Structure I
Amino acid sequence: MSNYHKNHPHPELREKLKELSRSASFQKDVQSLSREEQVEHLYGLMKQVVEIAGIKADDMLNDMSKLLTVMESPCLMVNYGLSPLLASHYNLCMGTILELAGDNREQLEEYIYDLEKLNTKGLFMVTELDYGNNAMSMQTEARFDANTQEFVINSPFMGAFKYMPYLSSNYQSKTAIVMARLWLGDKDCGIHPFIVRCRDKDGKLLDGVHSSKLSAIDLYAVPQVDHSITFFRNIRVPHKAFLGGKLNQVTRNGEFITKAKSKREIFFQSISRVEWGKIVLVGAITYSFKFAISAAIEYAKKRKINNRNGKQTLVNIQCHKIELSKAYISIVASISLYERIKHICLSQKLSVKQFQLYAAVVKTMCIEVAREGLQSCVSRTGAQGKMTRNYIITACVGNDITSTAEGDTLPVMMRIAKDLLFDNYQPLESNENDISLPITSKQRLISLLYCQEKQLHREFKERLIEKSNSGNSADAWNEETQLARHLAWVHGICHVVAALDQRPDIQETFCMLHILKEGSWFIINGLVTREELKYLASTSDKNLNSIFDNQAVNVAKEYDVVDLLPMTPIGNENSASMWCDISGFKFNTLNAKY
């Protein structure tokens, strides 16, 4: 067992999942299969992962580290389609039931058992065609029939159809958490989750559930998942299928009782598992980050070029080396932030507000910090980087898809800014900018970032107060969203820097690159001089060279992907031979003839 696995939770499970990712079923070439065959192959892989993982329902409340271990495994890099299936099944569907069961846990054991044993696959239906992530405006409705003690769920018009649950496969049993607006007579009681069986044990749609054909949703690069557009026509679910949690109850005679102060509070309890979902989905792309940077750097070390001095490799080209060093730093920063906040969320008792803020920071910063580095991995590996078999372009795609799942990163950043504005804001660090310290010192670099955060917070608050006092309170927020976004970004950068505390070289260079990128802001606000920026630029280039030579070149060992690289054409010592094998050529390597 590698030291990498020993130093993380559930080391034996990590090793088993890595071994599974190398198995024939996971390495099967699915490109020639039909889309229907790819979907069923994916569900076969899901079953294998579930059997090895042994995740229990109560783990969703007591031990999320096991699910995160599964999501971080190379199995999800080999087939990214596993990410949405496992995240929905465990965290969103099973997790919502467990978290909101309240006193009805015993009545819900049938659903919980079937999900735990994978007798049915769990879905989470929130997003609608007309409303997207503006889920508080959704129009799917649930009305209570007191005579039959059932809720009747209905999609009143096309804009309320659910988009994009995994329901179009005709061979899989499916059970969904359906978010719907509860109506009791003419009273709108807010958005609530309901357990709805959608496909029976044989995969047949239940009466009242309608799913689009498999080909309707053409989400790029994830053809194996059976996304669909779904709507309901008066499907009935039992009284126990209403998940009210600690706040809400619908009595047997149709009375709505709530302890919530507003429909907003009702809504956020209903989708509370989405916060863990942000962390779960980011965890699912971390292994692909590790592999992408490892493959790009290993490729640069062996890819030959011709020049006046004879044959050299790409790492001898200074600009190529610097680009990959920056990519390495961004990916190390992204993964370090994920690991730090994951540890905090698993080990500390956090308030709801604290947890929401941490989840938002993970969602936005891990994705956006890694984005440019991943793009460099693709561009620095040429055509090889764009082949899905090499898992570099799929890392970019997975990162991009994750950026919109569980809340698009831009509105999530707006939410971070609001939290910083209204919820007893405390900067991560109180050190002031000490201009007597050299610009390249760690203390000065970090203090500059924290000064930037505090100054942006002060400016943001002052602008909103000024505009509100002038009678423009309704539009004040909208007019300052760019400043809000900047504040949220810098707050996230400060979190990244804290996460890099055990990697001082990378921490300092990361700070330098941020300050250089926002150099005009720092000069305008009198925090640095032009001469300091110029010196910072030359120093950062030296640092990037050193980090590449002493750390980045060993990234494949650092992230324990050495044994996986040869399973891809880009990482195989004989890349041409592997491509020929994939192509089906019968090639005689001894006489170089067919």
Structure II
Amino acid sequence: MSAAPAGELARADAPAAGDTFAALLWSRRGDTEGGVRFGDRSWSWAEVVEESVRRALLLEELSEGEEPLHVGVFLENVPDYVFWLGAAALAGGVVVGVNPTRRGADLAADIRHTDCTVLVVEERTAPLVAGLDHGVPADRVIDVDGPAFAAAVAAVDPTAFDPHLPGPSDTFLLLFSSGSTGAPKAVICSQGRLGGLAHALADRMRIHRRTVTYLCMPLFHGNAIMTNLAPAIRSGATVVLARRFSASGFLPDVRRHGVTYWNYVGRALAYVLATPAAPDDADNTLELAYGTEASAADVARFAARFGCEVMEGYGASEGALRINRTPDTPDGSLGLPVGERPLEIVDEETLEVCPPARFDAAGVLVNAEEAIGQMVVRGGAAAFEGYYNNSDAMAERVRGADFWTGDLAYRDERGFVYFAGRTADWMRVDSENIAAAPIERVLHRHPAVSQAVVYGVPDARTGDQVMATLELVPGATFDAAGFAGFLDEQRDLGTKWRPRYVRVCTQLPVTGNGKVARAALRVEAWQCADPVWVRTDDGDHVPLDGPRRRALAEEFAAHGRRHLIPRGDHA
């Protein structure tokens, strides 16, 4: 079956609610409107489908009977990322979102773990995999910036494509989400699940034919695909791609392209708000920003400054839980659970449901120890499609019919949910889950470091920051400038792994059985008697002295997170 002529709109109405992602994309094969913009270039949806078909035929040539191919996409947000997503969808392949902030052996392990049989790179990412033992044959590493690839794509006859679109249960995406053990977890997302999300989220975010979305969050992350690209394809909207997020470039891009919708994660709002304000900031086309993990103060400031609505939501990448804000949601709350499956906050030791949270007159949680537990979706295991090739991680999340999220929370008497952190030994930095062990391995290379312990501490606005406590070798002293230079030289140090706080002690605290008392370190954080250095925006580490501590406490208070300031005895 050949692609429809460019001028023939094969299907202008919204596809049926039961469609797969592949069916949603294929329905746009004759759509000469909307599509993708990148810089000064643009593609209609019909052209996007054609580019996807060309790459799908290349995949069919490579398959040699392998079904399905696992295509590791190691690109920044460039049009080819969209085309390869489309190619795999139409050819029945599986896209592995390879995280470009990973490095070295960890990066290679991600690619091997997901059984990638094809690896798509570009000029910027190709050097990062050169020489790595990632398991993909050299002739299946495709450089989209190379002349050979351009010639191969041009030689393909798109009318030769005979689509046999995959079914709803077929796996389409493997999206990495770090786990508490430090090993990567690849979340499975099927064709049907993504198709269903496209419909539901397009309706929730009011994405329609004339919407212009701004896609600058990384496409290897489910947020970008699920809350922007897929709903845009479902609605025939226009997607403006940015190679990467830029706070200074945000408003100029919105104005240049007439952007009406933007999805964000984590501190993105804070980064934009940190740019110099201008009297005409609200003179723009943006109507709605939808995201997760921004502070209540940043949400209010962003809406006022840029004259748009900001909508917050919480969704587990595993698909078993979604929480949405309602008009009466209290400040600091995620909102109320969505769906028929009940959410409970469960004490991880007693397995009992935690009692409601109680607050004092200032709004501070006063029964944190009994109110905080893990979020558990009763009957939610049925909605979880699993982790790829990771039975241990599956056992951690699926217990009988229930889904254990790995996230801590508490609820007030009306049922509103408040996020309280992450379980086990991992952190949430800029909306990415980061494990401690790989960072510790890097820090142990420093010649002055005897032991290093890494853990998460609260960020003043949202999520966590990375803190490291170092025990030095006898006779060594901490050289802040030298430490920063050492970090710069570590190629396998992820871009978001650099410690924000560094505590230097003479002896690490230990438990009764001789293990490092990580809980004690987390509780004290920077509120300790030991010297602590804090990393500035310039990348330098400076002493966390009295004035800087007071400024930090004021920042926590300004963003409604005063209750998260560590309870150290030496504040």
Answer label among I, II for the case where distance in nm of label points 7 Å out along Cα→Cβ at positions 300 and 468, calculated from the coordinates, equals 3.7: II
Test item: helix-only ellipticity at 222 nm (-39500 (n - 2.57) for each DSSP H run of 4 or more, over all residues; to 500) calculated as -15500, pick one of I, II: I
Of the structures I, II, the one that 24.1, 77 was derived from, the read-out being Rg and Dmax of the Cα atoms in Å: II
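Just so you know, all these numbers are worked out from the coordinates, no wet-lab data involved. What you see is a predicted model, and the numbers here were worked out from it, not measured in a lab. Cβ atoms are built from the backbone, for glycine too; each structure is taken alone.
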